[in-house]
Structure P
Amino acid sequence: MADGSQRPNIIIMYADDLGFGDLSCYGATRLQTPNLDRLADQGLQFMQGYATAATCTPSRYSLLTGSYPWRNPGARILAGDAPMIIPRGMQTLPGMLQEAGYVTGIVGKWHLGLGEGDLDWNGDIDPSPLDVGFDYSFIMAATNDRVPCVYVEGRRVVGLDPDDPIEVDYENPFPGLPTGRDNPELLRMKYSHGHDMAVVNGISRIGYMRGGTKALWKDEEMAEVFLERALSFVNENREGPFFLYYALHQPHVPRVPGPRFAGTTGLGPRGDVIAELDWCVGQMLDTLERLGLAENTIVIFSSDNGPVLDDGYEDQAVELSAGHRPAGPLRGGKYSLFDGGTRVPLLISWKGHIEPGRTDAKVCQVDFFASFAALLGQPLAPDVAVDSLNVLPALLGQDPVGRTELVLEGTGGKTLLHQGEWVFIPPYKGPAVRKYTGIESGNAPYPQLYNLNADIGQQENLAPSHPEVVDRMAARLKTIQESDRTRT
C-alpha cells in the first residue's frame, strides 16, 4: 500500500471554528449532525486529533506545508489584503500530490494571503493557490467577515464589472460610503465587537471596500456556491486520482445560514450553519456513492481550530447555547492554549481499508503531508514538510499511539508541548480570559502541567508537584524551537 501502486482520491473537508463537542458523534445532544455521524460510522473517529494552532491561518499553513506555523512569522491571522505567506516554489501537500499524478483543487476559504502586497483586485492575482500546488482554485480570499467580499476563481475575481473596479483599504474608510459604526440602521446583524467597517449584504465587516458591486457574494448562498464547485470538481475528475481541499466557511462569523436551515436547530445561527455544514458533507458523501468513488476515496473531515461563540456579531450564540458545550469536555476554545483550542473533530474514512471505530491515537493535521507521501511512495527532501511525521498506520487505524510529541500554539506564536499524556504550557504574559469572547487564553505567570489521561479538562495544574517533568519539557520545547526540523 505504500509503494504508490494504489492512488486513492483524497478529499479533506475542513470546517472553520468547529469545536470538539459540536458534533453528535462527539457527544453533542442539542445539535444533531447525521451526515458527519455517518462518516464516523463508516470510518475512524479520532479522540486526539489536533490542528497545529488555535487560530485559522496558522493551522491552514501547517496542513498545506507540513511545517509548524511558528517557523513562519507571517503565519498569523491575516488581513484580507495580506500577501501570500506560502512562498512560490515551496513544496506543499498539493504540490507533492501533483508530482504523484493527482489533479488538485481547492474550494472555499483560503486565508493564506494573495499576491505580493498592494494587490490589484481588478487584474490577474499572482501569486495565488495556482502557484503553490493547486490546478484549480475557487476561493474567498480570507474570511467571510473580511473584505473584499468576492469570490476568486483561478486568478480573477468572479463576476467583476471592469467599469466598477474594487478598492480595498484596511486603514481608512472611503468617503461617503456607509459603515457599521456610523450606519447601524443598515445592518441586519449587528456587530458586538470590531466588525464595524464596510457594510456588505447588510452585514458590517473588517476593512473597507468600494466597487465590485456585481461581484459581491451573498452570505446566505455561500454554502451552496462552494458546494456546487466542490461537487463539480469531483465529477469532472472522477477518473482520478484527484485531491480536493474543500475548506468550508461554517461556523465562522458572520453566521448566515441558507433559507432551508435558518431557524432549524434552536441554537440560533451558529447551530443552523453547523446543520448546513453537515448537509454539505452529506451531499459530498452521496456524490461519491453515486459516482462509484466511495471505495477508492480517502475522506477526511476536521476543523482548523476550536470553537468560539461571540466572535464579533450579536447572533445569540451565547444566549442560545445552554446545554450545548462546543468544546465538549475540553477547557478553552479558539485562541486558547488549552486543548479546546486545538483538539478538534477528526474523521477519516477509506472503505475497505480502514476498519470503522474510535481511536485514541494522537495525530495532527501537519502530518497529512508525510503520511500521504508514504502512502504513495513519494520521497521527501530534507527541507520539505519539516515537521510532518509519517503517522499513516495511525490514520489507517493500525497504530493505537500515533505521535508521542507535538508542539501546538495558541495565538501570536505562543507554543506548548505535548509529550505522551503530559501537556506543558510555559509562563506567558497576557490576560487569563480573552476580551469580548470570554474564552480562557491559557496565559499565566507560572508554568502549567496537565495529565490529559487523568484530567481531560485540564483543571489540576501539576507543575508544582512534578518540577522534574516541567524542567524536562521546557528544555525539550526550547530545543525544538531552536531546531530547523523535527521530521527525521
Structure Q
Amino acid sequence: MRTHKLLSAIIGLTILLGSCTSKAPERPNILFIMSDDHTSQAWGIYGGALAPFVKNNGIKRLASEGVTLENMFCTNSICVPSRAAILTGVMSHKNGVYTLGDALAPDTLNIAKMLSASGYATGIIGKWHLKEEPTGFDYYKVLPGQGRYFDPVFKTAENWEYGWKGGKEQKGFSSDIIGDESLEWIAQQDPEKPFFLMTHFKATHEPFHYPERHASLLESVELPEPTSLFEPYPSETGRTFKGQLLENLTKRWLRYQAEPDKFWTDYPGMPFEVAGLDSIEIRKKSYQKFVKDFIRCGAAIDDNIEKIIAGLEKSGQLENTLIIYTSDQGYFLGEHGFFDKRMMLEQSSRMPFVIRYPKDLPQNKRNKALLMNIDIPALLLDYAQVPIPEHIQGESFRALLKEDQSEGRAYTYYRYWEHSPDRPAHFGIRSNRYKLIHYYGKPLQMKSANQKETDPSWEFYDLQKDPQELTNLFNNPTYQSEIIKMHKALINQKAYYEDHQTEVPSL
C-alpha cells in the first residue's frame, strides 16, 4: 500500500497539472450523512406497508432533488465492519475489521486522509464506533462507543481517551446536537476551501429513544404487520437458521423493568406488560411498540436533515454541496419474526441511499444498479478529482447515477464473520434476480464470535418471484441450473475480492 506522503504528492501533482492545462471544474463540498440501522422500510421513499406512517420531509426533499439508489448493499451487515468498509473502500478481510470486537487501526488509509491530502477540510461529528482515535480528520467530535441518546458525551482531540473514557457531556438529544454541531462546523470553514464532513447519527440504534416532541407520533395507530412476522422455524421451505427473534427484544424490555439499575440500557415507553397474553399476542404487541419507537427515533433524524438543508440554503452553500444520506446497513422490522441485522437477507443487507447534487446529477430519479458500500469512497474521490488508489476494491458509480438504465455490478459479495449459533457466519452473492448464501457456521477465531459451530447449510432465493425471501429454493430441481451458475460465480467473486479464508464447498 502506498504511503500517505506519496499519496499526498501524487494527489497534489494531479490537481496542479489539471489546473495548468485547463480551468479545473469546481470541486464540491461533500456532506456524508449516515444513521445507524435506519433501514429502507422506515424511510418512506422505498414503498412498503410502513411508508404512510413515516416522517420523512427531509429525506423526500433529497430524493426529489437527487437520485435514490434501490440496490446499494453493505458487505458485512454490522456497525463496526460496515463503517470501516465505507471509510476504507475495502472489505473486512482487507481492513482488518471483521466484527464488533475489532478496531480500525489509526494508520489505515481512509477517505478522510485522501481528501485532506487533496486540500479538503475534513471533519466527523457523531458516531464513530471504531474504537481507536479518528485519523485523517482536521476535527472530530464523536460519541464514545454507542454513546447516549440523552445528554450525550462527546470526545474531541482535546479530551480523547480510549474506550468510554474522556469526553464532555452536552445537554440535549443526540440527533439534535449532532445536527447543530454539523452546521456550526460548516459555518467555521474557509469558503474558498471545499469541505468533507461526516455527520453520523446514533439513531436509530437500539434502544430507539426519541425526543419528547415525537412521543405522540403514531400513538393511536395500528401499524400493518409484515407477512412473515409469524414465519415458522424450523421449516422445510424456510430459512436454515433461527435468527434474532422479536421475543428477545421483549425479554430485554422485561429484564430492564425488573432490574433497571443492572441492565445495559434503558428503553422508551415503559412499562411494557405481557401478563396474560399468549405467544401470538406477545409478538403482535411487541412488534407495535418496537416499530413505533423505531419510527419516532427516525423522525428526529429527518428533523435534522431538514435543518441542515435549510442551513446550507441560508448560507448559500447548498448549490455546491454534494449531500448523501444513507444508513450503515439495514435492519429487520419484524420480517421473518426478527429484529436487528447481520444477515444477508434483503432487509438487513440493503443500505438505503440518496444523493443530491443537481449541478451534476438528475433530479427525482431512481437507480437500480447493484452497488456495494466499498464503492462509496471511490465515488467521493471521483467528485473530488482525486486519483483512486489501486488497493481500493470499490468502483466509482458517478456515471451510473446519470443513466436511466444502470447495470452496475453483475453480483454483490457479502461475508458475515461474527458467528453465533442463531446467526451463523456466512458468505454469498446476489445478482439482479438470484441470491445464493452459504452458512459455514465456524467462528474462525474471530473476536466476539461464539465458539459453538453449526452445521453448514445453503439458501437460494428467486428475488423476482419471492422478494421477501420466504421460500428457500436450494433443493428445488427447477432451479438447479441457476444454482450451479451462481455457485461458480460465488467461487469467482470470492477469488476476485481475495477472500481466501474458508473455501466454497461443492454442491
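Here is how the numbers come out for the structure above:
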read-out: Which entry (P, Q) yields the derived value 0.7 for distance in nm of label points 7 Å out along Cα→Cβ at positions 173 and 213; value: Q
read-out: Identity of the structure behind 0.25 (criterion: FRET efficiency 1/(1 + (r/R0)^6) of positions 61 and 445 (r between Cβ atoms, R0 = 25 Å, to 0.05), calculated), options P, Q; value: P
read-out: Origin of the derived value -9000 (helix-only ellipticity at 222 nm (-39500 (n - 2.57) for each DSSP H run of 4 or more, over all residues; to 500); candidates P, Q); value: Q
read-out: P(r) over Cα pairs in 20 Å bins from 0, in percent derived as 23, 58, 18, 0 - corresponding label from P, Q; value: Q
read-out: Comparison of P, Q - label where mean count of other Cβ atoms within 10 Å over residues 325-332 is highest; value: Q
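Rule-based calculations on the coordinates, nothing more; no lab input. The structure displayed is predicted, hence computed values, not measured ones. Cβ atoms are built from the backbone, for glycine too; each structure is taken alone.
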